[in-house]
Structure 1
Amino acid sequence: MDDVVLVDDRSKDNTVEVARNLGIQHIIIHDRNKGYGGNQKSCYDKALELGADIVVMLHPDYQYTPKLIPSMCHLIASGLYPVVLGSRILGKGALNGGMPVYKYIFNRFLTLTENILINQKLSEYHTGYRAFSAEVLRQIKYGLNNDDFVFDNEMLSQIFMKGFEIAEITCPTKYFEEASSINFSRSMKYGWGVLRVSVIHRLHAWGIWKSKLY
């Protein structure tokens, strides 16, 4: 299917021009910044509307190589897995690629906690490289998720709650000064949000407290 590009109000003029010059037919323009999660909601809605079978989310900060997209899509198209994550943690790609040590430790701590509470075994929950089958997107309530960065973790929680399996593929990563990254205060807010999602997942799974996310 054709490519889809989303532009928010901060950069729409230049980005729209670039997208049109590239021949991209479907351009979504937000009249205001809807946030990280809000942007994904718009893109997933549009992809499903256009009849996509597989949808790939890749952070546009050049930290992840797009060369893994065919392999990730193949795992879904062949029916092996409905969701595939590009993991920075499998192998030594994260530290070799320049991930700051404090971010690596933060990632490992949050992932360990999530695996315990959600009862899964992912190498990381925080990658910006994800591929989904359309079936998965149609069955989870991603439209109810937070519009900030914790959106990603809520999606994975919903996916696991629905009983879908998730595969991971090793992804080389590179960190550099120009690449986008959230600051320390946003990182702390994100971390608390991740822990909250994991606790809600466990309480819902036990039937103690039902969440509308599921």
Structure 2
Amino acid sequence: MKQLSLSQQAYQSIKQKIVSLELAPGAVINEPGLRQELNLGRTPIREALQRLAQEKLVLIVPRRGMFVSEIGITDLQKLFEARLVFEPFAARQAALRGTAKHWARMAAALAGGDTADNEKLIAIDETCHEIIYEAADNQFLSDALTTMYALSLRLWYFSLARIGNMQDAVLEHRLIMEALEAKDGDESARLMEKHIRAFQEELQSVMLK
């Protein structure tokens, strides 16, 4: 496995802190503290934060500093508007371009879905989406969807205490996988749109209470 660069290590570590709300929305980002905690230099930390700013997870305010981006209902609606277009398209492309190796990896991930642990279930959901993005074989599409998924995942963590069991999402991925294996692009896209809508409705139901 290719070793991650220092910048990539910093990016993944800080991104996980933001997505999991360890760094809360609106929090000031303490660069020296991150350098000490992650045992990384100024350059990789700064490069990671610049990348996260491009992905809308970090807000850079000139002469004031850097902050974790806030979460809002408007963000949720606009985010899912975009995902409802891109995710079905990715599924359609994955059905055409994906291989048996992709779907074997997806099946292996879904094998762990018999659990009530929402954090484990959302990890399975994330893995399934990552495999579909890879199978779609379009780096521009993959980059956009990876960014949108991270923003969606942060919303999920924000609602974790009030959200219902996520097992239905795993069951939906099994149906999507069957369509992908059959190279049925139309059905893969239809099922993915249904999956994204269900996830959106789940989040909205708890965030609007």
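Quick note: the coordinates plus some simple rules give every number you see, no bench work behind them. All of these numbers come straight from a predicted model, not from anything done at the bench. Cβ atoms are built from the backbone, for glycine too; each structure is taken alone.
Can you say which of 1, 2 returns 16.6 when mean count of other Cβ atoms within 10 Å over residues 57-64 is computed? The read-out comes from structure 1.
Computing helix-only ellipticity at 222 nm (-39500 (n - 2.57) for each DSSP H run of 4 or more, over all residues; to 500) across structures 1, 2 gives -23500 for structure 2. Work out which structure the value 13.2, 38 belongs to, where Rg and Dmax of the Cα atoms in Å, for residues 89-200 alone was derived from one of 1, 2. For Rg and Dmax of the Cα atoms in Å, for residues 89-200 alone, the value 13.2, 38 is produced by structure 2. Taking Cα Rg over 2.2 N^0.38 Å as the measure, the highest value among 1, 2 is held by 2. State the single structure among 1, 2 that was used to calculate FRET efficiency 1/(1 + (r/R0)^6) of positions 17 and 105 (r between Cβ atoms, R0 = 25 Å, to 0.05), giving 0.40. Label of the source structure: 2.
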